[in-house]
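Next up: the structures, one after another.
Rule-based calculations on the coordinates, nothing more; no lab input. Just so it is clear, the model here is predicted, and its values are computed rather than measured. Cβ atoms are built from the backbone, for glycine too; each structure is taken alone.
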Structure 1
Amino acid sequence: MDDRPREACGIVGAYIPDHDVARTTFFGLFALQHRGQESAGIAASTGVGIKLHARMGLISQAFKEEDLEDLPGHVAVGHTRYSTMGGSKQHNAQPLLANGPRGEIAVGHNGNVINASELRRELSEQWGVTFDRSSDTEVIAAMFARAPGRDWFEVAWYAMRRLKGAYSLAIMSKDELIAVRDPLGIRPLCLGKLNGGYVVASETAALDNIGAEFVRELANGEVLVINKNGIESRIWPAARKTHAMCIFEQIYFARPDSILNGQLAYDSRRRMGEQLFRESAVEADMVIGVPDSSIPHAIGYANASGIPYGEGIIRNRYVGRTFIAPDQRMREVGVQMKFNAMRTIIEGKRLIVVDDSIVRSTTTVRVINMLRAAGAKEVHVRVAAPAIISTCHFGVDMATMAELIAANKTVEEIREHIGADSLAYLSVEGLKRAVDVSDDSYCKGCFTGKYPIPVQLEMDKLALEPARV
């Protein structure tokens, strides 16, 4: 029922002397639940050894009070997952543990390593590593556990020379916390201070949730090592000079109250809506957004146009948070399980419906049908992002090329297919203007087909799963 791009993952790492930080990590993850809803886990250490608890489900389902009490220690790493490589299975729940000459480590990963299959074969043949999971994170963990190097910086430099793709990492040994952002800076990672120690997280909203002071975002290719001696930072000399953060973080993935590349995501989205109006104005009585992620875009469009903004659609925020599958009748109800139109507000009105993306169009079709059934006189769809014409290779489960409607139909054909009175997308140039980016910053590959590094045409998220007989 949800046709949006699927989120990446969320990571949190904490090092706070003389504190048990599993609870801090739990509430940090709680603020990142939107980034992944398949599994959640926390690893923690008192300095003697690492204890791990990881389960399928939402964070609130994966942990009970006694689970947190059983994770003592001043250093911890937490993860909430949406699978972009490797199936949604218990054995892929993170953090993952790995052993090597430096002892045991736990790794939480946000991103996608596009050469994981090649590296897995190489590590197996040359280092004798045995792999029993099916995610690229297991390859990353094995590399950091066994790579040559006199310290974590040299280990990270070795890994950065080999790993291709996106990887923001929170890694812990029994007595240290290591944070790594890939040389392209594709996925976000930030640093905060709390109670005399430090916290790293995918988004600043996680720092806010635990009362940590935001210090800064990590640079591309930056490695932090946090231990009893304090914090040390180094940047891999070969890192990209300008970041290539996924621009969908600004459009949709990150919480609107998070700071990305120095900008509040809410403000970026509002400006996208304003630019969308400048590019594709239309006469109407009301602007509505497809909740919840499109609301800032819709507000921006309404403010720029002078057309009133209204909440014409109400979202059930608990759909998808049950393990009970709908029966056939409920499947036929479809989008109404997630959205409901308010007839008395929209009946007889010409509507501008602002959305943040159209992937396959299944949800868009159902929303438009629902609005028309509720009495909307006209439905004009405005998308606050460019048309998605190519797949993602760096940690977003989006769709195949055959499934991407904009890769296979013209705008007019899409308009006719979804049943809208008019349809317009934000241009790539308009998006860049709204986010205030240069040509070489942000990855915009899903809109342009051009990526910051060479990629194969399509990735198979189950490539590392055992072959079916």
Structure 2
Amino acid sequence: MEETARYNNGLIEDKLHEECGIFGILDPNHNRYDLARTAYFGLFALQHRGQESAGIAVSNGEDILIHKNMGLVSEVFDDSILDKLKGIIATGHVRYSTTGSSTLTNAQPLVVRYYKGSMALSHNGNLINANEIRKRLEESGTIFQTTTDSEVIANLIAREREDLVEDAVKNAIKEIRGSYALVIMTSDKLIGVRDPYGLKPLSIGILDDCYVLSSETCAFDTIGADFVRDVKPGEIVVIDKNGLRSHHINKSPGGKNAICAFEYVYFARPDSILEGVSVHISRFKAGKYLARESPADADLVIGVPDSGIVSAMGYSQESGIPYGLGLIKNRYVGRTFISPSKQIREIEVKIKLNAMKPVIEGKRIVMVDDSIVRGTTSGKIVQMLKDAGAKEVHVRVSSPPIIHSCYYGIDTSSRRELIGATHSIKEIRDHINADSLAYLSLDGLIKSIGISAERLCTACFNGVYPIDVSKESNKYLYEKC
């Protein structure tokens, strides 16, 4: 697998990617709801968090049934498959690989059968000590079927001899370090777990008397559930026929929280609420702060679809420069297995985006995007706008330069492949052929989110990691191929 570039729809993606989205639901009234279909729609709402594989597992009270495959949710499931997944509890997963290769073997939920019965686990995040734990388990005779750190967690839980699964979970998470939001399903329980720093989001909702767990609140809106609260950093919530109870709080050193700031920049859907903060409003504010910090003498503000649009609207409102629809996104490209040949790479941006020539011709444009990772796409979009007649293109980025790799479940390249780490602002401006370039300051980003710096992980921007990581760590920590 190539680490330096990932291909989506046959095209090079110049964006950071989240690892996955997780979902779970328990129906105490047994089959009042079609849980497999409810999970299916929940995963649809979380599709932006992972497009490589999808899976749903259900418990019928005795055994766990599962279906998973490579592809989008709509490609993996149909009515005939969902009809077979009948149960009183369900968990679902959409995946973008960070640790472990993109193969069906690594698709989740991960089902483990052990002496206590069966368990399905869905994981979002990345363990930074998975290698040493896996090695220890292998030396003691444990056999692994995947190359994911999620299987490390499952094996730690399965090895415990506690009577209650929640006690086994408590003991297991004492050994792991890194980021994790977990949804764990047994024959009669649904368990949600969040790492002590709260790096990955996990929320609780309720649909009549069914409790729901989801990476983002947008899934609750989709299925008609009401938001209850976020799972607290370090908390284990246990849901069964008797309701929900908080079973354990495992606090980080000093009680520090650190949700990933990039959730607000790019990963989360705009209609989600994370830690009480509207993603949409935080992005709108980021655009306003960007306009204050880096004004431009221009005629029109446009956003790069989809994640740059809200910030562009904020920039427009604050600057007084009109907002326009300058780029159109092709939403029907679908998945393709065309090899990324030179010819395809040359037209990759035009397959996905097209410039609105009547809107931008003869105008000085402010182009707002959420981030620049490697710089491969930004330059092509700038050139597209100039080819369509833009007199000037001033690029504004609604986040600081990405200059450090992430070890907590975000797919970033090594520092040498991050253009923000290897080039000055002027060099990046020249590289993408922009007339000017400016980034939002870290202080501006923090103010736009509205959460104190002490409660955010901003390591990709400033290199301050809430959990110490080895310099040798990378997302293929124990990849076997």
Query - distance in nm of label points 7 Å out along Cα→Cβ at positions 71 and 279 derived as 2.5 - corresponding label from 1, 2 - result: 2
Requested in this report: Name the one structure among 1, 2 that mean projected area of the Cα convex hull in nm², for residues 175-222 alone of 4.2 was derived from.
Outcome: 2
